[in-house]
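Engineer: What follows is a set of structures to go through.
Here, each number is a calculation from the coordinates, and none is a lab measurement. Small disclaimer: the values here were computed from a predicted structure and weren't measured.
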Structure I
């Protein structure tokens, strides 16, 4: 079975995919055939996607991985080196620089670890040998071919994560094509190697997905008794107004400064000091659009706050 998987070019479902790209997108079938002759099945990709961190870790584990002194120091150095770019991105999109910086830190350690898998291997493996999400990754595989053509890149040379994400900010191909932007005015969108485009692309992504300029991300609630258990961690999207939370028994004084109409999301995280209780704002939800995990979004928030405070010292 492993050898059959390895030779993607001979598989009927790959031939059907090639035919669709030829008919619908104008690709040369012989060129595609050559690409899939070079594509390789990777068991390590199946292993990795079957045990993502958000399934096996709690918040205390995320703290150990992402809230490190090294990531903090590297982040401050990266911001200092690209301060003008962050200032311009904040002015254009209204997205907090420390949130952008934290995403760069969590995703690739500010560009130090952009991924070592060939993206063609990652997406071929997941599109044709990972049934739970084959439809999604087949779509991304098509997007990869379109992206490579648009960028005049060799599709077999592009590197990224085990899930096919690329560049400083780890954009999957569809996100690259939809949200990445040229920010250094060279008429080429390059989030693989160009910090300006990477910073701006993250800002644009968050803006499109609902980031509200100068608004909060999270509010910590000191006492677990302040939020009923039945309300915690029900979904990612804010869905309860302050008035509704008060009706459920939350102390009105905790919510007195929240504007009418603002929706909140009661959250609990298991941290190093025990359970933590928070109210997530729409900006917290915007971060989860980047990665659909509340643990990921909390890591971004906590790192961004560390960096913000560190910049003032």
Structure II
């Protein structure tokens, strides 16, 4: 198409593609005088229209406090120049700076609270070609950091055979809420407690059919789940000791003459593993004044 004009008026450049488009403009000049027209040699120049840069939607992620996030590597369908990604973060409590340029390397996520915290990261692409920089639309994604629960210490218990234990109510740094579960295991079910369970341990009747104390070690962990990600605490252990029923071995009866010495009475027991004290009383001290009522 041959156009006759002294200038090309300003116009709004368009580029519907993902790469620079180049238009080559050719100019010739005609000069007429005395009925003779003279035409110049052509000259050419180009108009390059850079594309509006795009950034692919980054995926959101949920991680546990103390864990590494997944690296965020920004990508784009835009080609033909230099791409730069500028990002901002609205919640530095997760362990990520407030802003940066380029990909986000994996980092150790932090959460100083007892509930999930979320940071929104907004990335804006820039495209540079032939000394001209164009900025594209921003995309946002989130990084959610779940708290890492910690179980508070649980006191040990010592009870007698046939006695009730006390309620064991677990607690920790994450307050009770949906998604929080305490899981426990017991290495000695002979005490009357199941091998495993969840959440608090209700009082139960302790059992020890032997003659020595039995000890059960209970190990508890807290697991908090949110956003499809579970975070588990370090284990905490405590013990429940069930003492045996104290038993005194049978003592032989004695019959002696008035004025004679009795045989010494030595008490014994099959019970072991603790301190044994024998307390006794005499119901006939009025007839045997030499045998006092004492223990």
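Engineer: For percent of Cα pairs over 24 Å apart, for residues 18-161 alone, which of I, II scores largest?
Structural biologist: Top value of percent of Cα pairs over 24 Å apart, for residues 18-161 alone goes to structure II.
Engineer: Another question, then. Can you spot which of I, II the value 0 was calculated from, given it is helix-only ellipticity at 222 nm (-39500 (n - 2.57) for each DSSP H run of 4 or more, over all residues; to 500)?
Structural biologist: For helix-only ellipticity at 222 nm (-39500 (n - 2.57) for each DSSP H run of 4 or more, over all residues; to 500), the value 0 is produced by structure II.
Engineer: If Kirkwood radius over Cα pairs in Å, for residues 138-273 alone is computed to be 18.6, which of I, II is the source?
Structural biologist: II
Engineer: I would also like to ask the following. Compute relative contact order in percent (Cα under 8 Å, 6 or more apart) for each of I, II and report the one that scores greatest.
Structural biologist: Structure I comes out on top.
Engineer: Identify which of structures I, II gives the largest calculated value of Cα Rg over 2.2 N^0.38 Å, for residues 98-169 alone. Can you show the working numbers first?
Structural biologist: Details: I: 1.16; II: 2.29.
Largest calculated value belongs to II.
Engineer: Okay, moving on. Work out which structure the value 95, 13, 12 belongs to, where semi-axes √(5λ) of the Cα gyration tensor in Å was derived from one of I, II.
Structural biologist: Values: I: 38, 23, 18; II: 95, 13, 12.
This value belongs to structure II.
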